[in-house]
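What follows draws every value from the coordinates through simple rules; no lab data is involved. Being a predicted model, the structure only gives us computed values, none of them experimental. Cβ atoms are built from the backbone, for glycine too; each structure is taken alone.
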Structure 1
Amino acid sequence: MLDVGGLPVAIAGLALALGYVIGSLPLSAAVGRAFGVDVAAGGERNPGSANVWALAGPRAGMLALAGDLAKGAVPVALAGALAGWWAGWLAGLGAVVGHAWPALGRLPGGRAVATFGGAAIALSPPAGAIAVALCLVALVLAGRVAAIAVGVGAYPLLFFLVERDPARLAAVLVLYGVTLARYVITWRRRTSTTAG
C-alpha cells in the first residue's frame, strides 16, 4: 500500500495529479507565441523558458521563466497548505514530470529545471531564498549557466541545513533525479539532432 508521509492514497493521488496537470501547461510556448516565436520550430526546439529567452529576448524569457517557476511552486504551495509537506512534495513531483513529459498540447517536454526550482523554493522557502540569492550573485559574476549550477547545486545542502530531515532530503533528491534524467534525455536528443 502506498504510504507517503502517512497520506491517504486518494490525497496522494490528487496531489500528484494536480501537479502533473499544472506542470503540463505549455506556458513558455504561449509566451513565445505572444512574442511572435514558435519554440517548437526554433532554437533548441525546447518548450522551456531558456529557449524563449534565446528566441525572443530577455523580457519574454523572464515571463516564461516566471511561468515555469510557478508551475512548480503553485501546486506545491497549494497541496502543502491543504494536506501537508508530503502532499506538496507529491504535487512538485507531478509538476516536474508534467513539464518533462506533458500530456497537454503537442509539444515535447522541456528540461524541467525551472519547474523543479519553483517546487524546491515552495518546499523550503528559507533554503529557496538563500539558493536564489546565490543564483543572483553567480548570475552577476559568471553568467546564466553558472547561476543555475550554483542555485540548483547548493539547494540540497541548504535544504538539509534548514529542514534537518533526512527523509525529506531524500524526497528532494528524487526530484533532482527526475530533473537530471530529463535533462540528459533532452541533451541527447538535441546532440543527435544537430549531429544528424
Structure 2
Amino acid sequence: MNKLTAIFLGPQGSGKGTQIQLLKEAMVAQDATRKIVHFEMGKQLRELATKDDYTGRLTNEILQQGGLIPYAISASLFAQYLMDTMHTGEEDLIIDGFPRTATQVPTLDSALVEFYKRDMPTVVCINISDDEAVARLLKRGRHDDTEESIRKRLAWSRKDTMPNIEWFRANPLYRVVDIDGERTVEAIHADILAKLGLA
C-alpha cells in the first residue's frame, strides 16, 4: 500500500479537522497496521502556549491577540514534530495548518521532498465561500468569534495562504485536488477518499 502524504488547506470553517478525522478512521478501517503521523499546527501552538516558560508566555500573548507566530517558531515546531514521529519512513503523513504563508512553503518542501523523500504529496484544498465560513464559525459560538474578526481572519487567509496553492499547482512534484466544501460531510469525505485513491 502506498504511503499517503496529504496536506490539508482551506479557510477556517472549511471542515478540515472533521475530514481529517474521518480520513484517519477510514485508513485504519482499511488496514489497522497503518501508522499515521498527523501534524496539527494549531494544536502544537496551543500546547506551546501552555508552557510556563518565556517561550510559552510569548506564544500565548501572540495567540491571545490573534497575531501570527513568527516563521522561525512555526517552522521549528513542524520540523521537530517530524523528527520525533517519523520513525521508519513507512508512516502515512497528514498535515493540517502548515504552510500558512509563502515563507513556510520552502520549509515544508525541503522536509517532505528533499529530506524525507515523500513521493507526490497531495494538497487537499477544501473550498468554501467567505459567507459560508462566517455562518459556520458564528454557529460554533466561540467568545472571540464576531463576524468582523472572522472576516478579518478570512481576508488574511485568502491573501497569505491561497497563493501557496498556486505554488503547489505549478510544481510537478505535488498534486493538488480541489474539494467542494459546501456539501454534506459524507459527500465531502467520499470525494476526498476517491481523489486520494482510497475509495
Structure 3
Amino acid sequence: MLRLGLTGGIASGKSAVAAMLRELGFSVLDADALAHKLIEPGQPAYEEVLREFGLGIIDGQGHVDRAQLGALVFADRAKLNRLNAIVHPRVAEAVARQFDEWRRAGGRDAAFVEAALIVEAGLHKQLDGLVVTWCRPEQQLERMAARGMSEEEARRRIAAQMPPEEKLRHATDKIDCSGTLEQTRQQVEALAARLHGSKAAR
C-alpha cells in the first residue's frame, strides 16, 4: 500500500480532490481536522497551546477559539512556527499510526493523508509520493472571499504558506484545479488509474 500525501495552498482545490479520491474508494486521512482535535480539552496539545498562547484564546466553554488562534498566528510568523512545533510532531505520529492500521487491515493500492502543511512539516519525507493541487492566485482569493474571508486576511493566510511553485517542486503528481470540477475529476481519475496500474506492476 503506497502512503501518499495530498497538499496544496489554501483554497487550491485540495478538499475537492480529497472528496473525489474517497468516492473512488481510497482512504484519505484529514490531518488538518486531526490537528484541530489535538488542541481540544483533554487532548495532547491542549495544555501546551494554552501555556504558549495564554487563556485569551479560549471560548466560554474552555475550547480553543480556532478563529482567534488563527488571527494571532497568521499575523506573526514566530507564533505560527511555535504552534506548528507543538502540533506537527503529534500529527505525524497519528498519521503514521493510521497508515499502519490501514496496511494491517489490507489497505488497497494507496492511501492518502490530506494536509495543508505536509511539505512545511517535513511529512513528505516519510511518504511514498506527494500529490499537489494548485490554481491561479486570483482564484484562491475569489474562493476565500466566497467563504466570507476578507481580502486582507486571505492574503495574510496565503503569504503564511509556502509558495505554490515551491510545493509543486516536491510533487510526484500535480492536479490543476483552475478549470471546471469535471476537468479536475478527469485528472483525479487518471491518477487513480495510475495507482492501480503501479500496484499491478509490482
At a computed 32 (relative contact order in percent (Cα under 8 Å, 6 or more apart)), which of 1, 2, 3: 2
Which one of 1, 2, 3 has mean count of other Cβ atoms within 10 Å over residues 24-31, as calculated from the coordinates, equal to 18.1? 3
Tell me which of 1, 2, 3 gives 0.60 when you compute FRET efficiency 1/(1 + (r/R0)^6) of positions 32 and 56 (r between Cβ atoms, R0 = 25 Å, to 0.05). 3
One of 1, 2, 3 was used to calculate distance in nm of label points 7 Å out along Cα→Cβ at positions 64 and 88, giving 4.4; which? 2
When you work out distance in nm of label points 7 Å out along Cα→Cβ at positions 104 and 168 for each of the structures 1, 2, 3, which one comes out largest? 3
I have 1.0 for distance in nm of label points 7 Å out along Cα→Cβ at positions 96 and 176, calculated from one of the structures 1, 2, 3. Which structure is it? 1
